[in-house]
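The data blocks that follow each hold one structure.
Read the figures in this text as sums done on the coordinates, not as results from a lab. The model shown is predicted, which means the values in this text are computed figures rather than measured ones. Cβ atoms are built from the backbone, for glycine too; each structure is taken alone.
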Structure I
Amino acid sequence: MRVVVTGATGNAGTSVVKALAADRAITDVLGVARRRPDLRIPGVRWAEVDIDPGRADLTEVLAGADAVVHLAWKFQPTHDPVTTWRTNVLGSIGVFEACARAGVRALVHASSIGAYSPGPADGRPVDESWPTHGWPGAAYTREKAYLERYLDGFRLAHPGLRVVRLRPAFLFKEGAASEQRRIFAGPLLPWRMIRPGLLPAVPAVTGLRFQALHTDDAAEAYRAAVVRPVHGPFNLVADPVLDTAAVAALLHSRTVPLPAGAARAVLAAAWRMHLVPATPGLLDAVLRLPLLDAGRARDELGWTPKATATEAVAAFIEGLHRGAGLDTPPLAPARAGAGRHHRA
């Protein structure tokens, strides 16, 4: 089986190509990225391809592939949503349609918990039937939700192409810490202080709770979705549900209450001044995310995460302190004085 992975050099991609290459049923793994990495993974080849519309003949790139795992995504520049829309939405559609033209038999798309509509008022976990209309105030959630709608029609137009959508919670691993700091926090985060015993307090945003998953566990779900004859959406989460108190416990810190409105106002001001990349709309979306039930992934993918959500976040915290990364352009390790967010 030959598998092509787009976005293969990022947080999820580096774990996914490694998991695929370790599966004896998969004979060839081609990692596609905009910039060729120096990272060496046994059994993985690399191709330098930009999925932006008009940049490459994607049909040629995907020719001969049995399955395509589509992970490519651009988080920045958050001040220019037209640019991210071009890559994330139009680029993804280009990948989908190239799969059909190239005769690919299976498409595994990286959707997200962010594609879901706000959760139920009673806070109960939802399955894959919960609406996927996203949150209109954030580019990330709008784009993920739009692609869900596109795939609804795409799978009907191409019934012979098996379409799988994986909807993971927040993905963490030690080697992605530097990238995630750059994407979401920018230069203001005192990353060398992010270790147990150094931070005296952590702001506890009212209503903030989240689900997390170690990226390597998510990669196993992607591998299973490639080799098993499954289709449709799958939630991916690990227990337990986390909040600020859980993160503070990992840091041996206390919490300081912070109303959600105040947190949003601070974030909005910092974002307008280009001090942080994360938008206030993204915070709005996170505060409204549903809790997910991953029962379908357990039953049909035979998938169970090895790491708890707490362990996944602990790995990320360790990576932040160490400035950890991998030898790819997106995951390049942090360096002293580096990390200023480029203005759009």
Structure II
Amino acid sequence: MLGLSQGASAETLRVATFNTELQRKGPGLLLRDIARGEDDQIIATLRVIAEANADVIALQGFDYDLTGAALSAYVDALAATGIEYPYQFAARPNTGMPTGLDMDGDGYLGDPRDGQSYGQFSGQGGMAVLSRHPIDHATVQDFSAMLWRDVPEALLPQTDAGPFPSEAAQAVQRLSTTGHWVVPVDVPELGRVTLMTFHASPPVFDGPEDRNGRRNHDEIMFWHHYLDGAFGPAPADRFVLLGDFNQDRRGGEGIKAAINATLEDPRLQDPMPESMGSVLVSDDAFDTVDWTDPVPGNLRVDYVLPSSDWRVVDAGVLWPDPETEMGQIAATASRHRLVWVDITR
């Protein structure tokens, strides 16, 4: 145990993000595996979330289905560990959403890269928010349908032949790889807390046009435009930006301008959460993902960034010593590690 299970106090909110990597290769398979109760990875993710004991947590890499059956089953499995999340939000992600067009420029139609973003089926690797406190569904903002070309100063990919992969593709291409959500949570002791969450594209798996790298940059920059009021009223305080940014300001591939601007934005604060009891391959105690096989190594790509008006009480990355039982559980759960921050007024 890492001393996290007691959770935050009544006046403190523990906010977490965790890329569970629970995506499966076909629709319904995640629900099947949860229902069987025998899948080592699922059991490990449940243990990790129970260990963190967050009040509200954003999940990535969790398959979406229209009825929410998989998420409901997963919440029930969490309840069996003693962690109750009576309030949830999930919406259809852009992953695997068909377009009928060649979206990756390979000359073929209908493969996983020809959706709005990569997906072997619609909904693969979606997102969800779980909360102990009420979510105001009526005022949730879902920007997932926004076209990439409609984002201010969009870095749309170009080649000598023109827009990549085509003008027709860019006319329908959405910005969000998975989704961009603004989710209000009403916390009795603290008032309304606005979660701004997303899961950005990895800035790799493309060619010299740097389509994925440019998209990753603009997905991160979306939040700057949002806070500037480009898409309507935005919260001035009591918000938290969190999720899988798929970008490290130090290492790995991608355009670093957006992540640097985010971590230096005076409207946000970076608690610089350190790994709890970890023995890391790299020297950086703030890494959140183990991509050591074969490259690029451990990186920091998962973030919980409270607005500057919050008082940060504590923060951490749940990355136990790999020689311990909990370390082995965390490694079985996901290559990503859960990141948490305790905030108060």
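Comparing FRET efficiency 1/(1 + (r/R0)^6) of positions 82 and 298 (r between Cβ atoms, R0 = 30 Å, to 0.05) across structures I, II, the highest figure is found for II. Using the calculated result 3.5 for distance in nm of label points 7 Å out along Cα→Cβ at positions 98 and 322, pick out the matching structure from I, II. Computed on structure I. Hey, helix-only ellipticity at 222 nm (-39500 (n - 2.57) for each DSSP H run of 4 or more, over all residues; to 500) derived from one of I, II reads -10000; which structure? Going through each structure in turn, the value belongs to I. FRET efficiency 1/(1 + (r/R0)^6) of positions 170 and 242 (r between Cβ atoms, R0 = 25 Å, to 0.05) was computed and gave 1.00; which structure, I, II, did it come from? It traces back to I. Set I, II, criterion relative contact order in percent (Cα under 8 Å, 6 or more apart): the highest-scoring structure is I. Given that mean count of other Cβ atoms within 10 Å over residues 66-73, derived from a single structure, equals 24.6, which label among I, II identifies that structure? Structure of origin is I.
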